[in-house]
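Just below sit the structures, each encoded as structure tokens.
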Structure 1
Amino acid sequence: MSAFRATFQRELLLLWAGGGALAPLGYFLGATMLVPLAMGPDRALLAVAGPPLVWIAAALAVLAMLERLFQADLEDGSLDQMLLSRAPLELIMFAKGAALWCAIGLPLAIAGAPAAIALQAPVERAAMIVVSLALGTAAFIGVGLVGAAVTASVKRGGVLIALIVLPLFAPPIIFGASVAAGQDVGAAISILAGCALGAAAIGPVAAAAALRLQAE
């Protein structure tokens with residue numbers, strides 16, 4: 001657990017030290033706030049298109065952080081230290097994912113409520129929107145760990161990461177948008193929780209396996 005704590009603290013410091021964690025949040029807020037200007041004042045249209053746009057913006061904000069997730073560790077030798085550590089690599093990957101979720105996923109979830117309300121989502125759904133986005137970003141990050149690990153040694157691998165992870169982003173986006181739209185909220189939250197738990201369980205294991213294969 002000391003390795004988990006050390007990795008978690010290190011990743012949080014790296015994400016916040018240079019303001020890197022603020023870039024996805026700024027992208028998300030900018031994208032969602034510009035939508036009403038582009039679509040016009042039609043509230044009915046915004047109410048229909050708003051929830052999916054919030055989720056698409058959140059997915060792309062997470063995606064933008066994945067390219068350098070392991071490439072920086074590979075360049076400065078930190079990845080070699082992780083591979084040589086006594087701690088299981090899967091635990092270290094889980095710590096990186098947890099730090100990424102705390103630094104990026106939670107702020108996106110909290111910012112998602114006012115963004116969705118600005119796009120004509122009902123105010124009474126704000127709490128469920130935050131919960132659904134918290135679960136959805138956890139699923140995005142778990143899947144993103146695998147895509148980032150597979151492309152760790154690929155220069156400018158952003159496009160390849162997108163090809164790998166975007167199809168797996170689809171289920172959380174579909175069911176998350178239905179929460180903001182008020183369609184069968186209980187079932188959608190349950191499915192999102194399943195996606196988050198599955199990604200949290202499988203993502204670190206698959207990412208560790210991918211990094212070991214590249215090291216060999």
Structure 2
Amino acid sequence: MEIGEIISDSIKYPSAAWTKIIILGVILIIPIVNFIGLGYLFRIIKATFAGIDELPDFDEVGELFIDGIKIFIVSLIYAIPVVIIGLIFTMLIGFGYQNTTTYASFDMFAILAGSLIYVILAIIVGLIEFMAIANMALYEGELGAAFKFSEVMDRIAMIGWGKYIGWYIIMVLLGLVAYAIAFGISIITFGIGIIVAILLIYPYFSMFGARSLALLFASSEESQEPV
């Protein structure tokens with residue numbers, strides 16, 4: 001599938017079951033229980049791999065909870081290098097301000113350069129993390145599959161870096177649009193807008209994202225099929 005087809009399919013995907021969108025929205029705002037929501041998004045990826053085009057049910061809650069914890073662990077581990085670089089950058093800036101006579105002329109350059117490195121690293125880690133989670137779904141939730149880096153990188157290569165980055169950029173832009181819509185509704189309608197954002201917009205976009213990631217991952221298999 002091309003990116004346009006993936007996005008089109010994924011936009012339509014959640015709209016057939018608005019009740020499930022609301023249920024996910026409620027689950028995601030409750031601490032600890034929100035692991036079930038993460039597990040549900042993971043189930044969407046697995047269901048897509050299995051060729052199922054309808055939203056899965058919220059059954060087998062224990063399995064959803066465990067899968068949600070796995071997603072959290074993977075995200076936490078992948079965030080470690082970003083956090084470390086962020087801490088080092090913060091300490092260096094603090095050291096520079098304490099030694100202004102020596103570092104004054106370099107302060108602005110250091111801040112800009114450090115910020116750029118941090119953003120680039122965060123983007124790279126994000127790209128790998130998304131594909132790692134999809135790879136874990138391919139292995140039916142085997143946690144170690146998220147850290148099979150050679151497989152993850154091979155999968156990205158099979159998709160094509162250009163296609164993958166293009167998808168990533170579109171997802172970021174659509175996320176900004178979703179946030180802007182939610183923010184706009186909240187300003188106009190106050191409390192009602194916040195409820196709409198929490199129960200409809202955010203869970204809808206989460207389902208859309210899970211479905212599109214799964215379809216993108218699956219498209220790497222199509223690219224390897226003989227012509």
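Source structure of the calculated read-out (mean count of other Cβ atoms within 10 Å over residues 48-55, 13.9) within 1, 2: 2.
In this comparison of 1, 2, the computed figure 0.45 for FRET efficiency 1/(1 + (r/R0)^6) of positions 24 and 128 (r between Cβ atoms, R0 = 25 Å, to 0.05) is attributed to 2.
If you rank structures 1, 2 by mean projected area of the Cα convex hull in nm², for residues 32-143 alone, which sits at the top with the largest value?
Details: 1: 7.8; 2: 8.7.
Structure 2 gives the largest value of mean projected area of the Cα convex hull in nm², for residues 32-143 alone among 1, 2.
Please compute distance in nm of label points 7 Å out along Cα→Cβ at positions 64 and 120 for structures 1, 2 and give me the label with the greatest value.
Numbers: 1: 2.6; 2: 4.2.
That would be structure 2.
Source structure of the calculated read-out (volume of the Cα convex hull per residue in Å³, 111) within 1, 2: 1. Quick one: Rg and Dmax of the Cα atoms in Å, for residues 136-183 alone came out at 14.7, 40 when computed from one of 1, 2, so which one is it? Checking each candidate, the match is 2. Each of the structures 1, 2 was assessed by relative contact order in percent (Cα under 8 Å, 6 or more apart); the largest value belongs to 2.
None of the figures in this text is laboratory data; all of them are computed from the coordinates on show. Given the structure is predicted, the values throughout are model-derived calculations rather than measurements. Cβ atoms are built from the backbone, for glycine too; each structure is taken alone.
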